[in-house]
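Participant: In the part that follows, the structures are each spelled out as structure tokens.
Any read-out appearing in this document is the output of simple, stated calculations on the displayed coordinates, not a laboratory observation. Bear in mind that the values here come from a model prediction, so they are computed numbers and not experimental data. Cβ atoms are built from the backbone, for glycine too; each structure is taken alone.
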Structure I
Amino acid sequence: LGMPAEADWVLHGPFSDKSLIRNALTFALAQKVSNAYVPRTRFCELVLNGSYIGVYTLIEKIKRGAERLDIAKMKKSDISGDDVTGGYIIKVDRSNAEGWYSPYRPQGGGKVFFNYVYPKPEDLRPEQMAYIQAYVDSFENAMMSPGFADPQTGWRNFADENSF
């Protein structure tokens, strides 16, 4: 497949995408224009117990690692100063795990729930959880503020423009 050896993959069925290429195309374009990590993808046809199921996309699971997302390894003792700033991985998903709700809702949508991915929730200290939530909430507040484009107080204060 031309991808590094690994055990964690996502078999994504892009059922709501009638073209079947939206995610794969987005990832491919991001790989062309960025030096940052972008999950690698491959199309595959799924056959289960002799029955053809359809076209799926095999996607690298986003996780910390040399061949994946190169972020700092966190320790339980990283609870203050620059040490607490990360790296972390969070995702938007169902609310059946450790995390918190965004104070904002998407247009016409329900609540947005942020899940802790790395470090695993059971490995996070309360100070680290508080830092992550405060940082993301501050980022969202900046995005929703009238001065969202301000270079000092807007979203650029929280995210790198070239990699975001």
Structure II
Amino acid sequence: MDIGAIYFTILATREELNLRAVIVGPGDQRLYRELADKLGISNKVLFTGFVDEDTKIGAIDASIALTLPSLSNYVEAYSLAITEAWAREKPVIASATGEIPYRVKHMINGLVVPPRDPKALAEAIKILIQDRGLGEKLGEIGKSGVITWSNVVDMLLKIYGEVFNASKG
């Protein structure tokens, strides 16, 4: 679990958002649970630990957005979580670290916030809570960039068609 989850936990203390943070993933959660207890927000934070694929998809589907408040340039060399969220047409809110700014384009297919800035993360979440249409648009655009087997087949058929037509002429 990325230490950035701590920032989402801190974010959950913001009462005006009135949300419940669901932090999905394996790892030692003691530090996170202690922080939530210390801040008096343990009732606003759910730590799932490792979950199976169906549960993960259900969590994505039930969410407003995927938040990825990463802090390390090395941890996020390529985030599969971003692709999984976009595949489910969910917007992504992520920190500008590692490869993330190359994939997540602010106000195009997601929202990008400065790392280590829980206030900016809270504002981004607030934007998507207040403007569900924007979240849907960002999720749709994100999905259009996800490479699926169907996309691969379509690309191959197009290439084969071009090669076939070129060989006839």
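Participant: Give the label, chosen from I, II, of the structure having the highest value of relative contact order in percent (Cα under 8 Å, 6 or more apart).
Facilitator: Numbers: I: 15; II: 20.
Structure II gives the largest value of relative contact order in percent (Cα under 8 Å, 6 or more apart) among I, II.
Participant: Given a computed value of 0.99 for Rg/Rh (Cα atoms, Kirkwood Rh), which structure among I, II does it belong to?
Facilitator: Details: I: 0.99; II: 1.08.
Checking each candidate, the match is I.
Participant: Work out which structure the value 0.7 belongs to, where distance in nm of label points 7 Å out along Cα→Cβ at positions 96 and 112 was derived from one of I, II. All intermediate terms of the calculation are to be shown ahead of the outcome.
Facilitator: On the way: I: 2.3; II: 0.7.
Corresponding structure: II.
Participant: Additional query: Using the calculated result -6000 for helix-only ellipticity at 222 nm (-39500 (n - 2.57) for each DSSP H run of 4 or more, over all residues; to 500), pick out the matching structure from I, II.
Facilitator: Details: I: -6000; II: -15500.
Structure of origin is I.
Participant: If distance in nm of label points 7 Å out along Cα→Cβ at positions 72 and 144 computes to 2.9, which of I, II did it come from? Can you show the working numbers first?
Facilitator: Working: I: 2.9; II: 3.5.
Clearly, the read-out refers to I.
Participant: Then there's this: Out of I, II, choose the structure whose coordinates give FRET efficiency 1/(1 + (r/R0)^6) of positions 24 and 152 (r between Cβ atoms, R0 = 35 Å, to 0.05) equal to 0.80 when calculated. Provide the component values of the computation, followed by the final result.
Facilitator: Values: I: 0.40; II: 0.80.
So the calculation was done on II.
Participant: If FRET efficiency 1/(1 + (r/R0)^6) of positions 48 and 104 (r between Cβ atoms, R0 = 41 Å, to 0.05) computes to 0.95, which of I, II did it come from? Provide the component values of the computation, followed by the final result.
Facilitator: Numbers: I: 0.55; II: 0.95.
Derived from II, not from the others.
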